[in-house]
Structure P
Amino acid sequence: MNTISFSIKYEAYDDINELSETDRMLCEKAKEALKTSHSPYSKFKVGTAVLLADGQLVLGSNQENVAYPSGLCAERVALFTVGANYHGAVIKAMAITAFTENFNIENPVTSCGACLQTMAEFEKMQNEPIDVLFYCINGKIIKVNGVKSLLPFVFVEDRLES
């Protein structure tokens, strides 16, 4: 038996003003995307902003459905919009944020496994990592370069492509 460990490298910011102008703008756009969230059941709004290499922005928000689990997370709404409308585009970065009136969110909200797997698929297609910012409104921000640090055992099956 072998015991193997891994560690992740990420940047941690205490305030949005510590970010670069581009990252700050991306976080603000993710916050703006909260306005289109359809979350009448959980009352937990999630917004995502995706920055393409050509400078275009794509926004996404979580979309719930009374027939749970028919809804979709904000990250996948944005990423699938990129795939459907900007085929072949390279994603440089994305920011994710959340808001609820039910309690104060004190730490950045991270993506679920399905969203991380979808991000990993886009990284594989473009052969380039995506910067991901998890933004807590009026709080901390976590920034990672590439999804593999968050999903080290990402599902990959190259034989499915043949």
Structure Q
Amino acid sequence: MRRKRLKHSADTLCHMFCGWRLVNSYAAIESLGSGTLEIDALTGDASFNERPTEPLAIAGELHAWLVEDCATNNIPIDQIHAAKLTATLDLSKADWKRRQSSDHWFDHKGAEIVWRQINRCVIQCDSIVHTDECEYRSTYHDVEEWPEGFPGPR
């Protein structure tokens, strides 16, 4: 197995979860609230507070990336016994003027969104990629903010 590549995989799972691809799961996270989200990147399955959830876009993104990355780097996916991400989510509401990010948000027509409330999600991510030979672990901490109800109807 390629040790550096599998360590990179563990790192990437955490960074992808906290990156721009999470935007397609904002509504689901807002609906779930605070708690522990677990994603099996080998299958794309997810659970929240130990209960299965509806399919999450971010879980599908992590799964698709892992499968493609292994194929690109000639790593047999069947030699990975586990690839899991655990994200502890602390979701709260804050006034728009008290947001920590300077991100700008736009609706489906391109108009800038300025809501009175935002979602602030403090995320603690931990991932593990496990093979016969070794366990590769990573951890990452982030704060994501987005307008309440985003992305909303199209």
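Each reported figure results from applying straightforward, stated rules to the coordinates on display, with no laboratory input. Just so you know, these numbers come straight off a predicted model, no measurement behind them. Cβ atoms are built from the backbone, for glycine too; each structure is taken alone.
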As an exercise: FRET efficiency 1/(1 + (r/R0)^6) of positions 42 and 82 (r between Cβ atoms, R0 = 30 Å, to 0.05), calculated from one structure in P, Q, equals 1.00. Which structure is it?
Q
Among P, Q, which structure scores highest (criterion: distance in nm of label points 7 Å out along Cα→Cβ at positions 90 and 106)
P
By the measure relative contact order in percent (Cα under 8 Å, 6 or more apart), tell me the structure among P, Q with the highest figure.
Q
Answer label among P, Q for the case where distance in nm of label points 7 Å out along Cα→Cβ at positions 10 and 122, calculated from the coordinates, equals 1.7
P
Note: distance in nm of label points 7 Å out along Cα→Cβ at positions 114 and 130 at 1.6, derived from one of structures P, Q, originates from structure P
Parent structure of the calculated result 154, given that volume of the Cα convex hull per residue in Å³ is the read-out and P, Q the choices:
P
